[in-house]
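What follows are several structures.
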Structure 1
Amino acid sequence: MEAHGLISRREDVATGGITYKITPVGNELGPIVHALGQWAHRNVDTEVTLEHLDARLLMWNIRRKVDRHALPMHQKTTIQFMFPELEDDQTNYWLIAKPGCDVDICWNDPGFNVDLFVSAELKAMTSAWLGLSRLDKEIDDQKIDLIGDEQLANSIGTWLVPSSLANC
């Protein structure tokens, strides 16, 4: 994609970190990609969609869509997602929201105090995030459990923004 001018690559010489950013040319494809996603969301069988789940991909996408402004603005917020039915290396994910920064995701325990624990069946969390089921129903059915900061738990429907295809 970089060779075709759809994304640009930047390396931070100080940290060695690499970031990619979509270019104006890449942005032109946005409506086409979104239309294909809407078509797939309407036409692919829900059960097929929920058969081959990937917790890392789900969490990466959730991280991208978290509404940082719906979380406490003047303190670091740590939210741990747990998928107990998965293998050890895929069970835990931490979202870290620091003031003035994008939300980050950790695959390994960052060692911070956790403000909210979200323990969920992967299928339930995926279904809710994709808009195939309602988040509040998955919580009521105890397929998603929230333990910790009551305000964070009560506002999960605000800061956990569903997929842009959820309303297709």
Structure 2
Amino acid sequence: MTGPVGAATASDVRRVLGRARQVVSVMADPSLRSAVVGSTASDQAALDDRTRAALGGFDWVHAGAPDRVLLAETGRALQDLTAPSAVLAFDRIERMPAKEDARHALSVRIIGVVAARLGVSRPVSEAVLNAAIAMLAADVALVRRDAVDLGVLERTADGSAYRFVPQT
């Protein structure tokens, strides 16, 4: 993920997030933390097999020390993922989860992103709402129906537009 966020692939994002999770796990585990931070060659030789195997799977640890350049790059990539343009790094959702609870949670999240972009203070036409949802999910009707059924969206009395229902 060295270019703009829009150039990142899903594989790049998974790799960066996986590395970030590893770093957090290492910092939370005293034996892994001491193996990576400030260990000597004799400390490395005394590592148990489990710790040695864990370290061997980290692409950001070389010769018993953190790869500062790679971790700095990971930090920049994580910053990119929190930028408003991060949504451009991902393909839209082609298949909604089969399990209703997971699908409902995702539909609500999609509508939350749409509401943040369109503004919640005014009703929006079905065409505008559909176009905004379509940027994030292929099954526009399903997301919209879920949102109405869950009380996140409501149709205006004349049926010509939708309102975002404030969530508490």
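A short reminder: the numbers here are calculations on the coordinates, not readings from a lab. Note that this is a predicted model, so its numbers are computed, not measured. Cβ atoms are built from the backbone, for glycine too; each structure is taken alone.
Using distance in nm of label points 7 Å out along Cα→Cβ at positions 103 and 135 as the calculated read-out, with 2.5 as its value, let me know the right label among 1, 2.
The correct label is 2.
Looking at structures 1, 2, which one was Cα extents along the principal axes in Å calculated from, given that it came out as 76, 32, 27?
So the calculation was done on 2.
Consider the structures 1, 2: one of them gives -16500 for helix-only ellipticity at 222 nm (-39500 (n - 2.57) for each DSSP H run of 4 or more, over all residues; to 500) as calculated from the coordinates. Say which.
Label of the originating structure: 2.
When distance in nm of label points 7 Å out along Cα→Cβ at positions 31 and 159 is computed for each of 1, 2, which one produces 6.6?
The read-out was computed on structure 2.
Have a look at 1, 2 and say which one yields 14.6 for mean count of other Cβ atoms within 10 Å over residues 95-102, as calculated.
Matching structure: 1.
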